[in-house]
Structure P
Amino acid sequence: MPDCDACGLSLNGSVNFCPRCGQPQNEAAAKRLDDYVERQAARDAGTDTRTDDRTALADRASYIVGYVTIVAGFAITADLPTVLFVLAGVSILPPVGRILGRIVGLSTGIRVRAPLFAVFVAAGVAAWQFL
């Protein structure tokens, strides 16, 4: 039985990764691990990093405001105001901001999403009152 090069644990001959330390035990496993890490790094590139409590709090508040706005939009019976309120609610959600950020290549934090939300809400209120 071979031993893990990193931690010395006795292994079966058919193991790709050490169950104790996770060290790849053959070239194919090392390649799979490298590919996985590269895919994750590419996926996470450009997304907001949650390095402080303010960002996490802003994201939580965005979810609340977004979902409440979507529900309010569906509670309105007129067509155009409903669409505008739903767009406002969706535009403030953090995952939508990250997706838009990847598409346009810019940071779409709360400072970008909040004015967009405000425009949709103002247009929705105006359409609701005047249509």
Structure Q
Amino acid sequence: MRIVYYLTWLMVAVFLIGETARRGVGYFSINATTMIEDYLCGLLLLTAALVWRSGAIWGPTLMASAWAYATGGMFVPFAAHLEAWIRQETFRADHPHEDVNSVILKGVIWAICLVCFLVSMRNVVSKTQ
């Protein structure tokens, strides 16, 4: 679980700092849903990391819940961009299908979220048995 804890801090930076650096705060006027989703995800992961570190009994459950949210939140952006690339069709102007690096980055982020969710969920189950 130590690696999940450190990856949590990395993904907090990705969701909060990375999203702001990539799009800027002005993107709220274009697509507030995307920004709110990423910021909420970052804040949930931040809260989970802090609670985990405090040793609270509900820390593992919160960690698994935050990673579940992150996994679900990253699935649609990754899958939609991958589909656009496979079909060679741009569905959204800010997600050009030629941008393979974004597809790879979103895939890596989604994979990290999924693995961390599974590991943290396994940790919760093992603590309750």
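For FRET efficiency 1/(1 + (r/R0)^6) of positions 26 and 114 (r between Cβ atoms, R0 = 41 Å, to 0.05), find whichever of P, Q sits highest and give me its label. Don't skip to the answer; put the middle values down first.
On the way: P: 0.20; Q: 0.85.
Once FRET efficiency 1/(1 + (r/R0)^6) of positions 26 and 114 (r between Cβ atoms, R0 = 41 Å, to 0.05) is tallied for P, Q, the winner is Q.
Have a look at P, Q and say which one yields 2, 10, 14, 13, 10, 8, 8, 7, 7, 6, 5, 4, 3, 2, 1, 0 for P(r) over Cα pairs in 5 Å bins from 0, in percent, as calculated.
Attributed to the structure labelled P.
Could you figure out which one of P, Q the value -22000 for helix-only ellipticity at 222 nm (-39500 (n - 2.57) for each DSSP H run of 4 or more, over all residues; to 500) was computed from?
The value was obtained from structure P.
Can you spot which of P, Q the value 18 was calculated from, given it is relative contact order in percent (Cα under 8 Å, 6 or more apart)?
The value was obtained from structure P.
With distance in nm of label points 7 Å out along Cα→Cβ at positions 2 and 74 as the yardstick, tell me which of P, Q scores highest.
P
When distance in nm of label points 7 Å out along Cα→Cβ at positions 66 and 98 is compared over structures P, Q, which one is greatest?
Once distance in nm of label points 7 Å out along Cα→Cβ at positions 66 and 98 is worked out for each structure, Q has the highest.
Any read-out appearing in this document is the output of simple, stated calculations on the displayed coordinates, not a laboratory observation. On a predicted model such as this, the values are computed, not experimentally measured, just so you know. Cβ atoms are built from the backbone, for glycine too; each structure is taken alone.
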